[in-house]
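Enquirer: What follows is a set of structures to go through.
What follows draws every value from the coordinates through simple rules; no lab data is involved. Being a predicted model, the structure only gives us computed values, none of them experimental. Cβ atoms are built from the backbone, for glycine too; each structure is taken alone.
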Structure 1
Amino acid sequence: MARSSTTQTEAERRKRTKEVYGALIRAVDHNSGRKQPPLAKKTSVIGTLHAAGHGRYGLEELHKAITAACRNGDLFRAEDDQGDLRLGINDAEKLDKKNRTYFSRVDEPQRRSDVVGIANKRVQKLRGVWDDR
């Protein structure tokens, strides 16, 4: 029986999953640091990827990619003081650099000190100097 053109093969599905996963990591990396807080807003990342190319990535596959990236240790999620979910690169050096560049480029009145604090705690935890107890 001939396969329907709409049916994905397992190889195609894996390729698509890797594509979404990679796009997610790049979007979090791009949407954090410099003049932006060191952790990206989850809604901004999803909005960027879902709207890019007129919905190129579906919401369900983005949420699955976020779960996988957090489970795999590539990203982490945290809630800021305003109740927004944030996504961060789960690498001490990269996160520390994002924190420092944000801190140096944004004046104190506009700076999100709660997000900086979350990033600092994560850097310390990744380096083994933070105890959650």
Structure 2
Amino acid sequence: MKISEVMTKDVLTAKPSQTIQEAANMMARIDSGAIMVEEQERLIGMITDRDIAIRAVAEGLPGKTPISKVMTGGIRYCFEDEDIEHVAKNMADVQLRRLPVLNRDKRLVGVVSLGNIASTRSQSAAATVLRGVAQAHH
């Protein structure tokens, strides 16, 4: 089974020039703790609620601070035509709950999460990711 068959399409993205307040509002609206950051249709990073709390609020930065100042760059991703078992193993190895999905032109086409993988009939893929994520909390 390929990632494209289980990924979530229509991913909401932010621009690096948008503010962290705008990012927080987007997170609240879609009930997610992470938003992909895209510039000229290229994935350049991700901003998480944790980035905002630790890199902005804890440092006293105002809500109008650009996302680019606090986002995480150089994030991992997978390709839409990769096999779900392979991606599940990678997610477990790096202890990630979600991964951006790119096409072979490196354009963002979706996101795959632990929930997407768990919803497949591939119990082994779901178990693999769960084991890896669970290890992150020890």
Structure 3
Amino acid sequence: MNVMQKQILIYPVIVTECNDESGHYYGVSSPNIKGMVTDGKTMTEAILHAEDAIATMIAGTKYPTVEDPTKWHLGPNDSIMWVTINMAKWLNQYGKTVRKNITIPEELNNWAKENKINVSQVTTQALRHLQEEM
């Protein structure tokens, strides 16, 4: 198994269709990821939020073992869905940052200050764009 395959994780989650004072939405939890609870207005939004919530909770830890969801007790509005988490991609996007000094022309620096441009953010976006093209 290569490094990239080790960074692709798949966890089962319990999706609960809810209709209460908050309206209609989908709640998501997982016995695999203790304390992970999220939701979304649509099923798609709920699963996307679950992907981010799981990645956030397990980043920097030993990844939890996947439990067998057939042993979980489900309520009448519950269903099991599987969430794929690309930890390498998530960590690349949201992981640790490092301080880097760069040199730019003075007039660009002045223009950036005048226009309240975050040079670190622009540099990061430009590097990510280049990375995607390569």
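Enquirer: As an exercise: distance in nm of label points 7 Å out along Cα→Cβ at positions 76 and 108, calculated from one structure in 1, 2, 3, equals 6.3. Which structure is it?
Expert: It must be structure 3, since only it matches.
Enquirer: Output the label of whichever structure in 1, 2, 3 has the greatest value of percent of Cα pairs over 25 Å apart.
Expert: 3
Enquirer: Have a look at 1, 2, 3 and say which one yields -8000 for helix-only ellipticity at 222 nm (-39500 (n - 2.57) for each DSSP H run of 4 or more, over all residues; to 500), as calculated.
Expert: 2
Enquirer: Also: For structures 1, 2, 3, calculate distance in nm of label points 7 Å out along Cα→Cβ at positions 44 and 84 and state which one comes out highest.
Expert: Top value of distance in nm of label points 7 Å out along Cα→Cβ at positions 44 and 84, among 1, 2, 3, belongs to structure 2.
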